[in-house]
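Structures incoming, each one as structure tokens.
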Structure 1
Amino acid sequence: MARRVASVSWRGGLFDGSGLIESSGSGVLGALPVSWAARAESSDGKTSPEELIAAAHASCFAMAFSLLLAEGGTLPEQLDVRATVTFVPGTGITSSQLEVSGRVPGLSEVAFLAKAEQAKTNCPVSQALKGLEITLSAKLAGAQPAVAA
């Protein structure tokens, strides 16, 4: 079992206040300013919970995808993953869009997309985001993009 910790200090109200992610257990996060405006309007040099969720989703997906590829005997040379998390004020987080391009010698485009779909469904962050629309766009280097819902 692994437990991860982060601490945030917030001052003021939601719309006029601001916060600071002060620390994380690993020490890699710290002094990250957050605000409502960064969340709902322009980031203006600040982060948001959705940006952190996007980072978590992209990295989790990349790990899950690389594991599935390795288990199938095709080690990826490189996977480039982007996650875009959408936040709608008054509604909440509505979706996460995953985009992956990769170089995987010896793998067909069909197999690449199938493994990517499997990683999308089974990565722990995708599991935590169940109930949201999670989409995937996957492109194997040298192939045309394949899109799945």
Structure 2
Amino acid sequence: MKICICSSMAFYTEFLELQQTLEVMGHTVLAPTLELEVAGDGVSVGKFVGQQGGADAFPPEHDVWKKKGSAILTHFAKIDASDAVLITNWEKKGQPNYIGANGFLEMGYAFATGKKIYILNDLPAQSPFKEEILGMQPTILHGSIEQIPL
């Protein structure tokens, strides 16, 4: 199966390992692209685009938001090219099974385009999106990617 991983960039190392495991299992995997903010001298400052203090770190007209929008559209194209999405939801910000706004956005896009939705771990105990997530009828894997058919 062709699977698009949807994940927070905070889990970059984890989703690369997950990608490798899925590929060994026989899946074709599309994953998010790591984008770094680059200093004026062209040297990477080692931060993820848009993650240097959140939305308030840059004014609304800053180029970082154009890059963010472009990254979203690029990832939507990966979802379009896939049979399914795999939402990774590890612990983040002290919240087990975290699904943030971007993961929810990608899940909604996948739902609207008729893609199968898999969620890696259990649903978060508390989420402002829980009812909508349940309405999209995802398959919750409870950490077991072996449930994803080839």
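Observations on the model:
- In this comparison of 1, 2, the computed figure 16 for relative contact order in percent (Cα under 8 Å, 6 or more apart) is attributed to 1.
- For Kirkwood radius over Cα pairs in Å, the highest value in the series 1, 2 is held by structure 1.
- Comparison of 1, 2 by distance in nm of label points 7 Å out along Cα→Cβ at positions 3 and 123 - largest value held by: 1
- If distance in nm of label points 7 Å out along Cα→Cβ at positions 99 and 115 is computed and equals 2.2, the structure in 1, 2: 1
- Comparison of 1, 2 by Kirkwood radius over Cα pairs in Å, for residues 67-130 alone - largest value held by: 1
- Looking at mean count of other Cβ atoms within 10 Å over residues 59-66 over structures 1, 2, structure 1 comes out largest.
Since every read-out is calculated from the coordinates, none of them should be taken as a lab result. Note that the structure is predicted; figures quoted are calculated from it, not measured. Cβ atoms are built from the backbone, for glycine too; each structure is taken alone.
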